[in-house]
Structures are given as structure tokens and as C-alpha cells.
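Multiple structures follow.
What follows is calculated from the coordinates using simple rules that are stated; it is not laboratory data. Here the structure is a predicted model, which means the values were calculated and not measured. Cβ atoms are built from the backbone, for glycine too; each structure is taken alone.
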Structure P
Amino acid sequence: MSHGKIRSKSELEALKGSILQKRDPEKTVIAISVGTCGRARGAYEVLAAFKEEIEKRKLSDEVCLRETGCHGFCEMEPLIVIYPKGIFYQKLKPEDVPEIVSETIIKGNIVDRLLYLNPQTGERIICEEEVPFYKKQQRLIFGNNRKVDPAKLEDYIAIGGYFALAKALSIPSTEIIEEIKKSGLRGRGGGGFPTGVKWESCRNAEGEPKYVLCNADEGDPGAYMDRALLEGNPHSIIEGVIIGAYAIGSHQGFVYVRNEYPLALKNVGIAIEQAREYGFLGEDILGTGFDFDIIINRGGGAFVCGESTALMASMEGKIGEPRAKYIHTVESGLWEKPSNLNNVETWANVPLIIDKGADWYTKIGTKGSKGTKIFSLVGKVNNTGLVEVPMGITLREVVYEIGGGIPNGKRYKAVQTGGPSGGCIPESLLNLQVGFDELTKVGSMMGSGGMIVMDEETCMVDIARYFLSFLRGESCGKCVPCREGIKRMLEILTDITEGRGKDGDIELLEELSEVLRDASLCALGTTAPNPILSTIEYFRDEYEAHIEDKRCPAGVCKELIHYFISVEKCTGCDRCVGYCPEGAITGEKRKGNTYSIDQSKCIKCGVCRDVCKLGAVIIK
């Protein structure tokens, strides 16, 4: 759809009216999730099958096929929602498409086998909103992904896009900042700093030009919220950035995106070009005299470049290293000019607040944490995916009601929030409310929104070692506490998991952690001890078992475990024999349960335990 530049709010209203007038609200729309997660599970092949089937049956005038970003329920990809009825089909294959078209699209029948099956009730659920995964969510930001094709600006305008910008440009910029301050919006990238306060500081800082930046350098293991927003609804971020630029007095913005996000880069690039074409970017935006434009900057994939000063150094063509923050970036940031940096999700909240008002926004969440938060719920949980929940929801509700609990009847052990620098929260704290301050009090953090669930077969010492190994590899090495401290703590943890732990190791880890917290240059170092300190606090008995008894209670650390076959449980089926890669299991099939494992040959791969259906392979 080609269109000239929009010069006023009235022209924007006319355009929206024109778009809606051409759309029949009763027309069948098939919204198919083709974000990165969907494509990885075959969504693009399903999309191709729909295109072919619709063309073959000459249904192009009756059916609209909407290519959308991620809908959140990644566990059930590929998935579709058929509007206006909201029919939810999941785990689709290309061969399912002809039946969907013939039965549901043409005849109006439901294909039962493609509906979501509630594992608790055995009920087949037709409508998306009734699926337990979605029922407790409040998808204020992420929910629009299923309503728009990210490559079509008119889809965004049709749901009210850029009207918040028109409203913002009609009032004094200082009032915008006051509204953001009043809303209580805090940065969603990890720091949780009040957004309005940051904007005000940047606006009042001396020096021109001022820059606004969108941090899309998402590097936490298991976290992909920002990617999904950029892929599925890039205009919401762009609109937020423009509003922020107007409030601060900036005329140049940047979006710093990981180069490993090709689809996000593509869709943001398309969105920026469309915004320029329609007059939302460039000169004299909406006829107000305000000039502003955005440039995309590709990041090289360094985790530390998610930190504000390292990110800006990278943009300047320097090594991505942080600097001491006795001078804040809002005063001297990119090219030593006042610079305001917020992450993707923070910017996406801005149009919502301006459109509906701070009073409305403050009714959602807790006293210190307003609004909603998008989490990537992954790990040992039945329903993995992206969830948007109101601040104040409990961890129990997220893990058990939205996430569907722990697979295979296993027991919940911990959930780690906040990425590799977050803490591990035990079962005793499952009723903890999710909020910036609440998570910090128990030794974890909100971070960017990673939420990794662990079950009883997870070794907490090994988990601490894993995350510290990640942080060691991603540390820029500029400051001694981080460079040497993380290295030494990783050596101690490795010794503990490999049976070389000794008395005093736990206390030494705690001492080194305090040094890192007090002396590291940036948040990578100051928060690196969180996985260690939280696992020591809540799972100290596991550390002691590794050190004193040379035993891994979870059966994970290879140097501290041995596999045996239980005479009482083994039936002599010889299934384990066929799978053992080293031929370490001997015995006669169906003869007196005589199977045993030769410890000299066993490499502790665990395959025998995985394939045994009787639980006869045990760890000691």
C-alpha cells in the first residue's frame, strides 16, 4: 500500500478509517506465527502449504493469510489462529493444511485433533484465549504480534499505531516526561532505573546533539523477548523511540541489534523505511516541525555490549568495553554527547502509556514495579515460550498455571531469573511476587526477563559453574576483579564438581563474590556472583555433599557418580545393552537379572538410564 506523507493527526485518522473501511471484520483471517521460533519448527513450510491451498481453491478473496511474528506459545509451534472466531490450531504440519481449509475455512467445522489438549482435564480447547498458557497472561504489548504483519504498516495503523505519537507531538515535551515519570515505568533491560527520570536527566544535560538509542543486544542464554518484539511488531518500538526523542529533544536515534538476529534486522529495516515513507520519521513529522530519524547499527554478538557504555563504544568503532560511570551516559555518552539508552521492551511500553495514560498504567503491577513484563519461560517446564504477565504475579502461577508444571512428574527445584547474572530461587520461595525489588531481595534480579526452570535432576553447583563459565567467556577483561575474579571462582567450582573440592572453598567463593560486587567496573562483574551466592544460600547442602562426601546428589557431575543396575528392578530385557556405546553392560537376556555395569568401561554418558523404562539403572 503506497501512501504519501501524513501531515496531521486528522490525516492519520482518515488513513486509519480508509484502511478499516476496506476490511471486512467478518472476513476469515488466518494468522500464522512465522517468527524465528516458528520457522525453526517448520512454520514456513506450513505457510507455503496455506498459500498453495488457498490459491488452488480460489479463496484469495474470501481468506486473508496474515504472516505474523511469534505468538508466544513456542512449545506448540507451528501454530495458527483463525479469526474472527479465534480458533487455535497447534503443532501443524503441511499435510494438515488441506483439511483445515476444507473443514474449518469452507465448512466451518473444527478439526479436533489439531486443538490444544489440556493435560489436566483432557479437554480439547477451541479458542486461543481459553488455553491455560494464555489465560493468566496480560498481553498488553506482546499480544499485538498476532494482529499485525510486521512488514505492513497499515496493519499497525489499523490497531491504533502512531496515534500515541500524534498525541505526544501535540503537547509540550516536558509533559511527556512527567507522564512517563508518573507511570512508574522502569527499564526492562535489567537495571530497572526509572525511565522518566533518565529522560529528564538527558533532556537537562548540557550539549548538543542529544541521541536516543534502542538496546536490542539481547545476549542472555534462553532470552529472546526483544527479538520476538522486533520481529513481530517493530513499529511499536519505533513509535516509542520517536516519542522519547521528542521528549528529550533529540533528532537522531539508533537501534543497536545483534547481527545474529537476521529476521529482526530485516523487519526493523522495513519498518523504518515505511515510517519514513509515511512521514513518521524524517523532517517535519506530522506537520509539527519536529525532525527525527533512526539508523540501524549491527552488534557483533559480544554479551558485554548489552552494557550501555560498552554498547556506545562499539557504535563508535572501538572495542566494546565498559567505562566507569562517574559520568553518566545521559550527560556524556555516544561521541561524548548526552545519550538516552532504553531496551526494546521499555520503548514498546511508551506508546501504550501515552495513549491510555499513566493513571491507567499504574493500576497494573505492584507499588515499585508497574505494568507487565515479558519473560522467556524455558527449561524444565511443560509450556515453554514467551509470557507477558502483570508485575506482582507469583513465581508459582508462572511455573505451574502458565507453564503447566514440571515434565515427567519431576519435582520443581529452582527457577533462575535475570539471565546468567541472576540468582536461583528455591521451592520455598515459589509464592514470591515477581517484581524488581522483590527478586533483588532474595538474591536474584529481573534482568531482561529470562526465566529458566530447573527440576530435581539439576545440580545447583554445576548450574553455578555453567553460568560462571558463560560470564568468563563474555567478560571483556578490562578490569582485574572481573577478569581474574571470575576465572578463580570458576576454577574453584570446577574443582568442586570434579571431586577436588576442599574445606574452605565455599567461604572463599563468598569472599571473592564480595570483591567482584564492590570493585568490578560494570554490571557483568558486579552481578556475576549472583548464581553462586544464591545457590550457596539455598542449596548449601549440595555444595557440602560435593566437597565432604565427594557425591553429586542430583547425579550430574560425572566424576562424583557411578551407574549401577538394580537387581530388584531389572527384568533382563537387554535394552540398555544395545544402547551402551562402550559395551560396558554384560549379562544374559532374561536370565536371573544378572546384568551389571563394568565401571572400568563406563564413560558415564547416562544413555542406559535414559533408555531403561523400568528405572532399573540407578546412580550412586
Structure Q
Amino acid sequence: MSFHLPGILILIFSLGALLMGQTRNDFNTLNSGDLPRIALVEETEITNDDWKKVLITIQREKSGDNWQEREEKVLLYTRDQLREGDLILFHSSIEQIENSGNPGEFDAKQYWKGKNISMIGFLGENQYVLLDYQTPNWLTTFFKDIRGHLSNALAQFLPEQEASVAKALLLGDKSTLSTETRQSFSSAGAMHVLAISGLHVGIIMYLLFFVLKRFSRVISRRAAVIISLVFIWIFVGVTGASPSVVRAALMFSVLLIGQQSGRMGSNLNTLFFSAFVLLLIDPLLIFDIGFQLSYCAMLGIFLYFDRISSLLKIRSKFFKVAWDGTALGIAAQVFTIPLMLYYFHQFPNYFWLTNLGVMLVAGLILGLGMLFFAFKFVPFVNTFLASCLTWALFFLLQFVAWIEVLPASVAKGFVPAFPEMILFYLCVLLLVWNFRKKIFKIAICGLLVLIIVSWQWDRGTRKLTEEIVVFNANKPVLCIKQGGTIYGFFTEGNKEKSLRYLDPYETVTPGKLNLIELKNGITKIDANSEIVIEKSNKSIKIRVEDKTWLLRLGYSSEEIHGMEVIDMPYLEQIKGHYNLKDGAYSIALR
């Protein structure tokens, strides 16, 4: 392995940026609370949810009698459908983005901090007025109109579920995906298919060259390269220019231009160059999860694919293609495993099988999708292509659903520490180094084994955890984990929302989730220990064996001397009580 100066510089920069992201302070200049503010709507999210996510830039904020100039991004949730380019005067409270302190929850504070956003607010219907509309630049409008037009065509010709997957896979629009579909793809290790990335760009490039090659007599190689580059960057614009697709497009562009000019560069240098350019444009991309996963996957492929592929010598062309697809998936996973475990705490055990099936179907879907877009105005032809596309998407959904229900399809409970993740990456990078003495590689492999064993040990410990957890939620949600079963308790009408807290908890502390609705009166559970829960309108008493806890729902609830008292987050802080606004309450049972 030779030195790659751009790669070393980016590695040092990335490690420094990631470490800085763990401890850096907020430099927000906005005041919390309810103040008049003037803001420009930068991004909007079109969903079927009641509350829609909007990113705004605060331009001016009133402090006392004066207006102060500002330039700060804020995350807003609103029921109205604001447009990108709307200039609004709003009078609504904004606060610092804070995590709820519940086990397994996504680190929203760190995620939005990586996008230079630290404030959040909710905007009601009567809390703003439209001052002006600033038309976005023509290129943004052009691509947005194309995407909307193509999205409407998919919704018109395809069934609802297949259309939602087609929008994600072909246009990068995941807003209409159902929770069940997202969960299926996540459990099967196929979420990368729904995020436009290098896989999609690579397939499209292959399809383009396959078609252009048929017209080699009238289209020169230089013209084919130019056509391919134009098409790829149009695809980037239409799909929203996510970091992963920009990275792939930039990398393929450099490769094509290099080939055309007769200068063949290293794949690693090309990869590092694309990362360097993107980070020059937006340094905060280093904190984007998609950016990290995308580059780690490509780094794994470039460093390990040939080594893994050469492990088996296969003469059959069909089985060779199948093995190369599997080797490609394994190589990508080598470098994405730590990030997946760090962010999502679970690992899809059948990723190799998923990747093999998905790669075969994704090419067919992309090809059919492009043909459908090209002939959507041609009667009968558009219907035929839509039917073929529907069946291909149906097969993909069935394949993913089959993977999901396989025994032990997902391993949960991984919570690696940040230093362990960095140490893992250093080890896998050093393994491709040509050491003169084998003892060094043996030592590195031994360290890798120790890291993996420590992750598995921690996971096993979490599976054996027995505890009571009361979640920081607006309505009572609690669980008692005993004997490998998680007894999740919720109040009437709160089942779906309770899963927002119980599912992440089950991801980091694995067990069989058993949902139980609490009604006024006594609920008994026969587990390793006798569990008795008594609910009234003002409190919930939790008794496990000879110890009792009291969850106060209101101010007039009766208190019993000697109980541990837990207050709901909306209650005033009382000395000696634990208030859920400080985070979830948890206590070990043994």
C-alpha cells in the first residue's frame, strides 16, 4: 500500500473534525423564547404528516425596540405548506435542540449541530405573515419542477406502495415511504438502495454506455463521454444532490475525463479528490451520516474487494458474477460496520444475501424507470412499462420482506464507544499495509478480534439487563425488562407513539417486546418477579416484589412515605422527586 497524500490529509482532517464535533460549543447568536423574527424559508419537506419539517434562515430578530441582524438556521415544524423562497415574519418561541435522554434515541442534537442548526420551534397557523416571495434560482426551480413532474407520473401509473419505493429509488424522494417499508429495508440491510448513491450512479453509467455502444458508428467516444457526464449531472440535480450521489457523480466524472485525456489515476486518489472538493464547498458534510457511510463503503471496496474476490477461483461466469457481488458487499461492509453499529446499534446478518439480490433487481428497476420516464407520453407503451416496473418493485419488496423474517435477521444491542470505532478503522487500514514481518499483521488481527469480542460481550450484557425504565414523554410510557422480555406499558390511545420510545430501547437493550395497555385499576404480570401496576387518573404505582415506585401524573396524586417518586416532565420540579425532564428514569432490578 503506497502513500496517498490527499487521503492522508483528508483522514487527519476528518478525524480532527469528528473529534471536534464531540466537544465543540454552540456559537448560536439567537435568543430563546417568543420574539418577532424575519426569516427566509430555505428547505421544505413534503410529507403526509400533520407537522411538516421546514428549514429557515433567521435574517432579523427584534430585541427590545431594535431589530438585530442575524444569519442563523433554525428547524421549524409547521402544519402549513410553506414554499422555498417565502420570506415570513413570525412570532413563535424557539428553543435549543435537546435530546430527551431516553435510551436508544437518535442523537438529534449532534445530528442537527452537524448541519449548523441548534434551535427548533413550532409554527402555528396564526403565528406568521408572508412578507415576500424570493424566487429560487432558475436551476433549482428547473430540477424541482422535473422531479415533481416525474413523481406525479409514478403516482399516476403505479400502486401506492410501489410508487413510494420508486420515488425513493429513482428520484431520491423518501417522504412517502411508510414506516413499515422503512423498517423492512432497514432490517434486511437494504436501506442503501432507497438512498441515491454510487450504486445507482454506477448502474446508470453502465446502462448509458451499453446503449451508446450500440450507436458507436455515429457517436464517437468523446461524444459518448460528454453525453454521459451531462446525463449524470442532470440526474444529480433531479435527485436533490445528496452528498452520496454528488460524490459518486464527481468521482465518475474525474475517471471519465481522465480516461478520455489518457491520464489514468488511482481510484483512491479519485475518491479522496472528490471528498476534498465536497469538503471545500461544505466542511460540515463531514458530520453527515450519508457522507460518512458513502465514503467508507467506497474505501472498503477499493481496498478490500480484490483481496476478497481472489479468495475463490470460480470458472463459471454466472457464479463468478454472484461471488463478485457478494465480495463487493463484504468489502463495503468492512468499513461501514463500525458506523452502522455506532449510529443505529444493529447489524443485518444477511447483508451479503440482500446485496446480491438487490444489485440484480436495482439495475432492472433503474433501467425500466428510465424507459418509463422517456416514454410516459406514449399511450400503451407507458402502461406496459409501468406494469413491468410495478412487478420489478413488487419482487424487490417481497425479497426484502423475506429477508426480514429470516431467523436472526438483525443483531441488536451494539453500542460501541467512539474510541473503539476509531481503533477498528485504524486496524482495518493497517491490515492492507505490506509489513515485512507477519507478526505485526497477527497482532492487528488479534486486536480486531478483541474489539469485536468486547462489542459482543457488551451486547450479551445488555440482553441480560433487568430494569425499570420510565421514559421522558408527554404521556406515560414505561417498561420493565425481565427474563429476556420487555413489558412495555402505555396509556389509552398512545400505542403508536409509545413505540417511538420502546422500539429504540429494544434496539439497544434487546428482548421480546410485549405491549400492554394500562387502564385505571390493577394490572398484574407474572415474570421472574411479581409485577403489579396500579393506575389512577393522577398516578401510576409500580411494584416489583417488595419495592414500589410512584409516577405522578398530576399535582394532587397521593404520595406514600418511602416510595421513589417520579414526576412527569410537565410538572414543576420538587426537591427529592425525580423529574423526567432530566431524561428517562431507570433503575436496575438486580
Structure R
Amino acid sequence: MINAAKEKLQTFFQGNIRYIVPFFQRPYVWDTDNWDSLWENIYQVYIDNQQMKKSEHFIGTLITKQIPADILGRDWHDLIDGQQRLATLSILLKSLADCCKGDFPNLKNRINDLLVFKNAKGVQFIRIELCRNDMPYFKAIVQGDGVCGLPNQEHGLIRAYNYFKERVKSFSDEEIDVFVSVILEKVPVISMLLSSDDDEQVIFDTINSLGVRLTTAELLKNYIFKEKQLQDLYDDLWEPVFDPDEETVRFWNKEKTAGRMFRTNIEVLLYCYLIIETQREIRLERLYKEYKEWLVNKTVDEKIAFLNSLKQYANYYFNFPEGEELNEIAYDDDEKRFFHIIDNLSITTAYPLILFIYKEVTDINERKAILKLLESYLVRRNICRLTTKNYNNLFISIIQKLKKLRQDNNAISVDLLKGILASFSEETNLFPNDSDFELAFQQTQLSNQNSREILFCIALYQKSSPLYDIKKLSSSSYSVEHFMPVKWQDNWMSLGIDENGKAVRNRALKTLGNLTLVTKRLNSKLSNAAWGQKKGILKQYSSLSMTTDYLEYANWDEKCISARSRDLFSQSAIKMWSYHS
């Protein structure tokens, strides 16, 4: 390190100094909360100084690293940490420049010259070079070219510019002049200047350990591409996969559940990848450290192989059905149905195995057969209420066994997976047989979420007949309804029912034989109504055969629940989730 000292911001906006955000850094992510905080703090310093009070606002540390000059006189630096603050302050300065009224003739140019400079040859440079996805927006704002033609009018930099412009639009030129001076002289930072020999990766790791939110992906990207031999591969093996456009960036930054935690898609991918490669349990909370330990002794060629392999897995993950794609599906949408079940039964721990299958099995029909078998295995275990606590290790063990069989010159197939699942005999990994499955289907009490998913799949199966003109359904349209309500004693009392009979009824009414799907509005209309009233409403409004086929019963009791359970099992469940899928 050359030095670390307290500096005024003015030192960052003078001369021919230029700051380059490394190409593998994160994009601009600040939002309204950050802008509010920055504005309120700087504005308070402005007010204090107007009242002749000594005041300043410290905004943290800016870390830069000298870039060896290939041209005499060039003074360029990598902006290692602080790009969000420096970019935002530049946008604030630009909004002040654009709100000048003309009373101070040179004021606007003086502010603009802080953001753009010319070298001795007259070549113009923008003071800060942001990452490639942000730079078109930053350049258009700073140079005053207008942003109307840019594709994303909700980009953070555009919104930041509009935010600050709204704050300063009423300022006079005198107020703008003073405000700019406050920014440059009264908003200090600790400037850490690294020499070209310093390892910025140590800085990144230190920042992360202190709680500054650098994601696993950002840290890993910095760690990998710090090697000169790998930097030329960024354009082929990272940027087109994770950073080609804002829509893709949003996808990889979108959160999904991972066990009890929420993680971004890119973190889930990285987690799955390392499990597949190491065939051991990986702790999500220390994922970056796990990667460093795994990569530390690898050669450049091995790291290139890692990037190529990660790109392949990322392409599969990116194309998994999710979100709106799963809103409305038909039973024959095998892939979508599988992912719908995985998501709604919260079995995201299966993703490493799923990714491995997608990469290893290129035959579409064989892959669908494997997914169908895996679906049967997981649904049967869910209905039989078998534990999910060991699922991390369960799926790792399946990957291990599949890899071993592949090494023995066997192509991964549904038959190989079937053999593995059939060999399991413990409660933690057992594939329930038909008799256990049938008994559980009749007796098990599932959560509302799980019941809804099982019934939704059965409804899809029942709609799969060629005779139906509408085959697609949306699970979000439905909620679970009890034929016999939980508060049955209000309108469903039976003559001679004793305490034991009440206990039997209370258990039966929470099983699948007594549950159906209705629209959410219809659910509130039914409430605890008596059977005669309830079945009249269902006849009028329900369209699912799992409901309408049972509305001719004069009464609804435990015998009816048991009969319906047998019907749903024999006509749908056992056919959908076969032991021999």
C-alpha cells in the first residue's frame, strides 16, 4: 500500500485522474434508501455551513489501485471499492450542473469539468468508467446526450439523476455553487491507494468479513479473474452467461428459498455446482470460502475447465421453468409439472441432483423419464410423511452413486436411478411401496400447502383426458376446501356420535379424501355450511371432477371420505406416481 489518508472529495475530481471500475465488478445497485441517506447527510452539512457551524460528513473508504501507465502522463486507477458512492456523487454533481440558471455564467461548465476532462491532446474522458452494462447510462447522463433512447428507463442511474434533480431544481446558482463546494470540501473519505504490486483480493476478502455486502458471486468473480491468464476469458465464459443484459442480471440476482434461507439464483447455482464437483455437503453461509479452498491449488487449465463447466450448468439452470412459466400448466407439461412440485413442496435441496441429471442426460425422453421417477419418489415420501432432514446428504449420495456407475461405462439412465432408489431401505431414503403409499394416502394429514399441490396435480391428471377442451390450470387460483368443515359440529352433528367417533371424524376430515380445490372466492362463500347448502353451491360453481363427482351423496361422512380417498388413489395417484415410473 502506498498510503491511507483522509482526503477531500475534491482530490478525486481534479486533473487527469481517471477511475476504472474493474470489468468483473458489480453493477450499480444503489436505490432510494441510499440516495435519501446520502442527500440528508450532505444537505445537513450544507445547512450547518450556511449557519457558520463547522460540520462535515464522512462517507467511508475509497480504495483505488494504480494502473501501470502505458502512456506517459496517464494517471488511471482501478476503483476497487467505493464505486457506488463515487458514481452517485457524480450523478448528484451532474444534476446540480443541469439545474444552473445562468446567473453565474461559468458555474455549469465548472461542475461539468469535474466529471469530464481532456488530456493534452484534447481527447475527452469521463472521470469514472463504470461496468459495461452501466456505462451507456452513465455516459448519456454525464455528457448530457439524453437518455430517452436507452432501453431501460428504470435503470438505477437514471432514477438517481431524476431523484437528485428533483431535490435541487429550485436552487439558485449561488446555492448550487455553495452546495458543490460542500460536496468537494466537506464530505471527506479515507483514501486507500494500493500500489500495482498489492493484492486487491485480500481487500475484497477483508471488506466481506467486515460485513459489507459483497455477494459470493462477486467475490468469486474477483478471485478468478485477478489472474492475468484468465482475464481474456471473461468475455466468453462469464459476461455472456451472467452479465449480457439487465434482464439476465435481474434473473441471477433474484432470490429463491434455499432450505430456510433466501439466496440469489447465482448463489444457488454455485452451491449446486460445488456439491456436484466435490460430492460432499457444502455450507451455504461459507460458500465463498469453500470455493477458495477448492480452487486454491488448481492450475490455470483446471480453472478454465471450471469456468467452462460452470457456464454449461448455468445455461441449464437459466432455462429451468420458473415464475410465470409455472403459473398455468397442463399435466402433459412434464418438465413444468416437475418443477412446480419441487418448488411448492419446498424440495429445493434436490437442485444439485437435478442439475447433474440435466448435464449428463442429453436425450430428452430419457431425461423426462428420470424426472418422472424422481417425482414419484419425492411425492410418495411427502405423502408418507417421511423425513426431509437428510435430503442434502440423500441427493449427494445419489450423485455419488450415479457418478460411480457412469465411471463403470454406464450411461446415466432411468434404469440406473431406479436401481439406486430401490436399494434404499432406511427411513431417510426409502422409496415407499404401493401398499405403504395407499395407506398413507388414505390416512395422512398434510399441511395446507402440500395438500394443495397434491390435489392440484391430481386435478391436472383428471383434466388430461382428450375429452376436455381446457387442460391447463393455475394453482394460484385455488385454495384447499374441506368437504366436511373443520368446525363440523356447527351444522354436521350425527345422532349417537360419541367422543371416540368425534376423534375419528376429526382425523378423517383432515385427510386427502375430504379435501378438494375451490377458487379462493368460493372458499369464503362455503365456510361451515351444512352439506345440503354446500353441495348446491359446489354444483353451481365448481368445475373440477374431484369435486363434482361426489355431489350426489345425500350425506357426507367418514364412509364417503374413505370411498373418495380410494377413488382418488386408484384412478389418479397410483397411476401418476408409480413405483415403476
Label whose coordinates, when volume of the Cα convex hull per residue in Å³ is calculated, return 205 (choices P, Q, R) | Q
Origin of the derived value 3.0 (distance in nm of label points 7 Å out along Cα→Cβ at positions 192 and 544; candidates P, Q, R) | P
Entry that produces 1.5 once distance in nm of label points 7 Å out along Cα→Cβ at positions 368 and 400 is calculated, selected from P, Q, R = Q
